[in-house]
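Asker: Please go over the structures that come below.
No value in this document is a laboratory result; all are computed from the given coordinates. Just so we're clear, the structure is a prediction, and the values are computed from it rather than from any experiment. Cβ atoms are built from the backbone, for glycine too; each structure is taken alone.
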Structure I
Amino acid sequence: MKKLYAEEFDKLIGIFNNGPDNPEIYDKKINMKINELYKLLDKIKPYEDLDDVKILYINFPCGGIKYFYDYEDLKREGEVCNHEQFEKYYQDYYPDNEVWYKLSTTKYQNYRYVSLDNKTIIYADMNESLDYFENERLYKLLSYIIIKVKEVLKMLENNTYNDYIMKNLPFKNRFGVIKRSDYWKINEYVKKELLEEISKTEIEAFVLNAKEDTNERIVDMTANKYFYCVRLAFQSIGRELGNLSDIELYKKYADGRDEGLTNIDLDSKEAFDDWYKDKDRRGGHPWEIIRGHSYSRVNLMVGHDDKGYYLGLDGTRILMKVEIAKIYLELIKNNIPVKIYEPNIIKDALTGDDYLGIVPDYLLLVYCEGRFKKFKPKQFIHFNDDMIKYAKWEEIEKCYLKNSLPKSI
């Protein structure tokens with residue numbers, strides 16, 4: 001096959017931009033290519049014996065703007081207005097002379113899975129016997145992946161692959177961490193924005209006072225007492241209160257799945273006790289006072305033990321560190337018994353003593369914890385060259401042939 005450039009390879013990958021263009025059915029030519037690829041991969045040791053996972057790094061040289069998208073097409077689509085913009089557009093996409101890709105494969109029973117970076121290319125049942133269809137671009141993509149896997153195998157045979165990857169894999173394709181205070185040095189506006197939201201005095205007060213437990217308890221807990229605490233929370237973070245009652249504020253800003261909390265007798269201790277003790281409730285989010293995903297929601301929970309009721313904040317919601325700190329300070333100012341679970345996560349984030357995870361550009365900046373082994377960051381950013389001085393890096397996945405052993409063994 002002719003030499004392929006990164007610009008052309010990206011166009012082949014582009015058929016999967018909106019999800020796999022190919023269903024779980026393949027023509028016989030493509031099935032043969034998948035089998036050819038996996039026969040080559042079978043020579044490589046699984047990565048940590050995880051369902052026959054194989055992880056390789058491959059790269060393609062950049063060929064120049066003539067291999068990029070057509071200028072007239074981009075102009076017609078409104079992406080560029082002139083050749084100068086076109087050239088800048090190209091440079092933004094291809095700032096280096098080569099592009100690296102993380103090739104991940106696995107197999108389970110009859111299924112085969114192939115991913116490039118974080119994009120699924122193949123999801124195939126190899127025993128599928130339904131009608132087939134042709135996909136020449138997929139066939140071509142697999143053919144070039146096979147060429148690259150053969151190159152990796154040759155390097156593995158010469159015992160040069162791992163050293164080559166260690167020396168040449170760009171930092172923007174790696175996983176690492178940078179201390180938040182060091183990140184502030186190269187991005188001063190980030191710290192400035194933080195201090196516009198919460199003062200140094202408030203940060204110091206939170207660091208001094210935030211505790212994982214409280215000895216105080218709420219006497220005669222009711223729904224209305226809880227909704228009053230919710231009002232204090234909204235007040236502390238500057239939410240618009242208007243003339244709304246406490247329960248109306250809760251209904252306006254909370255998740256909505258209250259499991260009937262807003263329908264009980266709001267001033268009755270017995271009604272709240274009965275509601276709280278009902279273990280049949282499932283799936284609701286009555287404590288989610290600020291709607292969001294796993295990182296951006298705020299839960300003002302009600303806890304109970306043999307001494308009574310208390311409130312609790314989840315300190316793992318690191319994207320809401322400012323809101324959680326302000327809510328906590330407001331509650332203790334009003335003598336509300338409140339504890340914060342894992343307070344050091346928020347404390348370290350507010351003082352710059354934690355670490356931000358550096359992840360490749362192809363990943364979203366959420367749910368990346370499982371990709372780190374050496375470090376345990378809770379919040380993530382993409383790499384830029386200014387970080388090199390301060391960054392610490394995870395070990396790159398090493399690769400070995402099945403018939404060889406690492407030098408250290």
Structure II
Amino acid sequence: MLYTIAIYLYQLCVMLVSPFNCKARKMLKGQHETFRILKRQIDKEACYVWFHAASLGEFEQGRPLMERFRREYPQYKILLTFFSPSGYEVRKNYEGADVICYLPFDTPSNVYRFFHLVRPEMAFFIKYEFWLDYMWACHHYHIPFYSVSSIFRPNKIFFRWYGRPYAHVLKYVSHFFVQDEQSRELLARRGFVENVSIVGDTRFDRVIDIARQAKELPLVERFCGESPFVFIAGSSWQPDEDIIIPYFNSHPGMKLILAPHVIDEHHLRQIEQKLSRPSVRYTEATETNVLKADCLIVNCFGLLSSIYRYAHVAYVGGGFGVGIHNVPEAAVYGVPVLIGPNNKNFREAQDLLRMGGCFEITGQTLFNAVVDRLLTDSALRQSRGNVCKDYILSNAGASDVIFQTLGLKS
């Protein structure tokens with residue numbers, strides 16, 4: 001009961017802020033369209049596998065499984081749901097799924113309508129997603145429910161005294177495919193032993209696939225040319241840029257590719273005002289003007305994972321705010337990676353910091369010192385980059401273990 005009240009209050013808050021918040025408006029509009037999409041697109045005669053991802057990062061973790069289903073088990077169709085606009089709006093046209101929509105708020109009426117329209121054969125929820133009523137419905141309708149690439153920490157609600165009632169939701173999970181030993185131990189304390197497997201993070205499989213299929217980007221290649229030092233900052237926020245840009249402005253020997261996390265016009269102009277060297281936006285770049293620029297600003301989505309291949313050193317943003325973004329996406333190309341201090345909850349970042357493939361940056365002074373070393377010492381860049389690539393390759397294979405455990409037949 002308390003859970004349902006909390007969900008209704010959350011829904012009310014989203015409605016109240018929606019007139020002033022674009023993300024909230026998109027969420028409400030998208031959820032309003034969900035049942036119309038399901039009524040129109042669900043084939044009642046087909047068998048569906050349901051994947052749910054909160055946002056874009058979780059989608060990338062689930063993507064290797066979706067594409068393997070597509071490739072090896074064509075008898076299944078795929079339903080993909082998102083909770084956040086930052087996932088849905090970017091991947092609503094993803095060709096690897098048959099039906100894509102928002103997941104409505106986890107209220108009893110929404111859950112009833114959802115399962116009235118679609119009865120999946122199995123459900124895969126990625127990483128942190130545990131919605132009580134949806135999971136109960138899966139259990140009630142005998143639909144296997146799998147938690148994939150999940151991570152559990154002692155401070156999570158399931159393991160706090162006040163979270164014991166909500167921890168009941170874990171009983172509806174058919175199998176936990178967790179990332180690490182700590183997660184397995186925490187679940188064991190709650191009595192989950194036989195249905196827990198440590199498989200690692202499916203995202204490693206995904207970034208390896210991306211690297212193998214990286215797009216050819218002639219304009220980026222032309223921009224980089226024969227430059228001895230290309231620094232690529234991906235998913236950057238203002239605090240990241242306030243450290244990177246002053247260094248770049250005073251070092252004419254380097255080129256900078258900047259792919260900000262937010263690409264609205266206001267933010268792009270802020271970046272351009274801080275630059276004292278010539279720059280060009282990717283969408284305005286030509287074979288001619290890109291040669292005159294020292295900074296290439298990537299003001300569109302979908303390119304960053306391929307752009308990292310051109311880096312001598314990469315910087316993954318978010319570490320001075322919300323938390324770092326996708327470190328493996330850069331590390332797979334065998335380049336050293338710089339990250340901000342908010343990285344403690346990211347296993348791959350912690351591993352690579354310990355192994356020496358990553359460098360933690362806490363401010364301008366340390367950033368300058370680290371980049372000075374990497375700028376002048378190509379052997380150091382090579383050795384630290386090899387650490388990153390070897391780590392990614394050694395952690396691949398989660399998808400294989402998951403499918404072996406499922407025991408599906410083609």
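Asker: For which of I, II does distance in nm of label points 7 Å out along Cα→Cβ at positions 246 and 262, calculated from the coordinates, equal 2.1?
Answerer: The value was obtained from structure II.
Asker: For distance in nm of label points 7 Å out along Cα→Cβ at positions 270 and 358, which structure out of I, II has the highest calculated value?
Answerer: Details: I: 6.4; II: 2.4.
Structure I comes out on top.
Asker: Continuing with the same structure: Computing relative contact order in percent (Cα under 8 Å, 6 or more apart) for each of I, II, which one ends up highest? Numbers along the way, then the final one.
Answerer: Numbers: I: 19; II: 12.
Once relative contact order in percent (Cα under 8 Å, 6 or more apart) is worked out for each structure, I has the highest.
Asker: When Cα extents along the principal axes in Å is computed for each of I, II, which one produces 77, 58, 52?
Answerer: On the way: I: 77, 58, 52; II: 64, 44, 43.
Matching structure: I.
Asker: Using the calculated result -0.85, -1.39 for log10 I(q)/I(0) by the Debye sum over Cα atoms at q = 0.09, 0.18 Å⁻¹, for residues 54-293 alone, pick out the matching structure from I, II.
Answerer: Details: I: -0.85, -1.39; II: -0.55, -1.33.
This figure was derived from I.
Asker: Going by mean count of other Cβ atoms within 10 Å over residues 38-45, which of structures I, II comes out largest?
Answerer: I
Asker: Of the structures labelled I, II, which one yields 1.4 when distance in nm of label points 7 Å out along Cα→Cβ at positions 150 and 166 is computed from its coordinates? Working shown, then result.
Answerer: Details: I: 2.9; II: 1.4.
Here the read-out was taken from II.
Asker: Matching task: 0.90 is the computed value of FRET efficiency 1/(1 + (r/R0)^6) of positions 86 and 382 (r between Cβ atoms, R0 = 35 Å, to 0.05). Pick the structure from I, II.
Answerer: I
Asker: For helix-only ellipticity at 222 nm (-39500 (n - 2.57) for each DSSP H run of 4 or more, over all residues; to 500), the calculated result is -11000, so let me know which of I, II that is.
Answerer: Working: I: -11000; II: -14000.
This figure was derived from I.
Asker: Using mean count of other Cβ atoms within 10 Å over residues 198-205 for the comparison, can you identify which of I, II gives the largest number? Intermediate results must be reported in sequence, preceding the final value.
Answerer: Numbers: I: 13.9; II: 23.0.
Evaluating mean count of other Cβ atoms within 10 Å over residues 198-205 on every structure, the highest lands on II.
Asker: So if we calculate mean count of other Cβ atoms within 10 Å over residues 118-125 for every structure here (I, II), which label has the highest result? Show your work: numbers first, answer last.
Answerer: Details: I: 17.5; II: 20.6.
Across I, II, mean count of other Cβ atoms within 10 Å over residues 118-125 peaks for II.
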